[in-house]
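Computed from the coordinates by the stated procedures, all read-outs in this text should not be read as laboratory data. In this text, all values refer to a predicted model and were calculated from it rather than measured experimentally. Cβ atoms are built from the backbone, for glycine too; each structure is taken alone.
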Structure P
């Protein structure tokens, strides 16, 4: 058997060698259950999870319509998608090293040599034409796994970028939902203020009538007027705040602020129950955790790339083609030529450069592991935070409703006392302000509960699953 064939077979047989460490997903501290889940009302059955268009659990058609527009028009999401497309292109670039690279050359070379050149043959021709058709091929034998590790690193980085895209998507949808509920909360607050304005107008009319009858003083009238105008001013302030949040929503859906106008719809209803699942599920449902884990895998593959640099680079190069002095003779058998050149190249001394690169890769892996564990801990903390927030706000809402009912009874008693001439109008104003404050607080608590529900869904991953990365 030809020694060249034996060499090639031997090198290809060594192709299974691997120089880098085998990747194992790093361990992270995972609690058996969420501490706050037992004190909060989870959805039933508990094993269900929020999936897909998670915002639909709020059963709000206008919100659903706005959320759908994010996928079409949001420019931040488009930029993240373009970044992911770049990462996928880098994977294809790395994979191209697995196959030989072939190039072709077609040339017509017209030569005219000097007759006075040293050691020239006076009888030889000094002018001739060379027709050349040439093909060159080169292939690196991936004996030590450098190419495989480079492809693995690129693929893991692309998957991390895909998870980053999902992080952006989830954040944008959650931000839009939070802004939407903020607008509706402002609508509810404005409705409360407008209701109070109507009540204060009736109270002012009563006070003026009593003043005309000599029962009330001018001070009572002035106090009623001051209270009415102050409340009207608060209604105007609500308009300014609502416009700003509405403009933020317009930016999220990729529209000019002047073209978006949300109908007035006061906040109402209760937040939906949200299933939490187990903490271990969070490792697969949070895209930021998936991105951190994929970056650990990429860093692990880079160690393999650095380790392969300590071994010889084995390449096969070859050239074939046709060369002739006459164009008609170019493709004749006697015009053919070929060369084959297997080669092994190894750096014998580099002043510690390869060792430094290897140490850098190992340090990068340790950093990626630490960031992965930190991301995991932050995810558990966020879920516990919003579970606790929902539990506390649920209790606060119950107490606040009792406070509102008590303040309304107090207002009714104060109004009757004032009409009977027993109390001053200042007592009525104080009771009215208490009722207004309690109503606004109740509306604010409801808005905070809905926002906390949105953030809990976001903290749980929004129904995303890490298995989707396998298809990217």
Structure Q
């Protein structure tokens, strides 16, 4: 990945000089309705910075909200602006302890998670506390979880201890992350797997460069993470490296460049020279001095875009993500692909809505020859592109061809309706593939989930029902199952 590595290095060198800013918490990944409102405001030109790297920093969003003139706004934009302002008021209280709690009961939790933060186990109880000042941000959460997908019954997911240095936030984090414009999946980093414990460096304010040679990229963001994977895997204690830059050269276009790597671990080289080889792309067998014994790691890299030109006065966008599983000539190759369209609007002077439809292909060279048993797989790191048994990228795992469609409705009281439809083919490469996190054999899938969330004085109730139909091609059998969850969480 030589060319992309040079781009990353240029960005880091260029942005070393920063001005002090005020610290602030992050906007977490996992709330579809909040994401809809933020994206609606970005498409309307109110939020100026990039919006496809989650979590987002509240700092630049707050700055844009404070500068927004509500007079003359379309009711759809005004409703989104009001809800995001209300959310910001609750979540950015300086020097004030904020307590929160959540209780969830679920039957048959979904095997593939979308952007929405749905239950990971049949029973979950969590409690947490947040506190921020001008320089420090603390978010501590503890969960007790009963899950057959993971042996960790007590967790500290969605926690963060961060400090702002100049225009950078440096944090020890177990927050969920989502890289890319997709709504049902991300090919490189999603919340399908539990969050990887990481040291994270994020740009806070996303102002454009003042340098005339770089100002053309517009508002931009940069996120770097150094994560620790679990010990119960083929290469125990492997490490995870991720890096993403995204920018808006024009207000209707956002571009993201991402890369990730599994490296180090028990029995593998872990020194600074190994990381340098990995960072600059000298990590393929056949490169000078690189063999099977000292291959630095397993990398993925690629590009994504979101283009929102509008259509006849409506908010409509097209998006895509192209992530290479391999490298050829210094560039990513053997692409996994995700493409989609989305739009938003306002109906009956009450409901703000957002819809999306997307296609994900997780076989290598999806648009050409469909190379099976390639995506999210590697000969050294044989546990695959996983954390605690779940794919770090798209929840469908490798060799899937999946179509998704979703609808989000939210009113001025922040009551929500959500619907998600999926159909397609899983594990098309055949089997049995016992490493596949969803199914060892090829399956056709159809599923539908409908969810409702309503705010009360005592908290928020979120309920969901779902149905899934499976046709297993290996056994020529069909079966179906239902699922549901009921959740209460505090509103703060």
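Data for the structure
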quantity	calculated
Origin of the value 16, 20, 18, 17, 13, 8, 4, 3, 1, where P(r) over Cα pairs in 10 Å bins from 0, in percent, for residues 57-112 alone was derived from one of P, Q	P
Read-out helix-only ellipticity at 222 nm (-39500 (n - 2.57) for each DSSP H run of 4 or more, over all residues; to 500), computed value -4000, structure in P, Q	Q
Which entry (P, Q) yields the derived value -0.88, -1.04 for log10 I(q)/I(0) by the Debye sum over Cα atoms at q = 0.14, 0.19 Å⁻¹, for residues 97-200 alone	P
Which of P, Q yields 0.94 [Rg/Rh (Cα atoms, Kirkwood Rh), calculated]	Q
Entry that produces 0.85 once FRET efficiency 1/(1 + (r/R0)^6) of positions 225 and 441 (r between Cβ atoms, R0 = 35 Å, to 0.05) is calculated, selected from P, Q	P
Mean count of other Cβ atoms within 10 Å over residues 217-224 from the coordinates reads 16.4; which among P, Q	P
Computed 27 for relative contact order in percent (Cα under 8 Å, 6 or more apart) - originating structure among P, Q	P
Origin of the value 0.85, where FRET efficiency 1/(1 + (r/R0)^6) of positions 89 and 449 (r between Cβ atoms, R0 = 41 Å, to 0.05) was derived from one of P, Q	Q
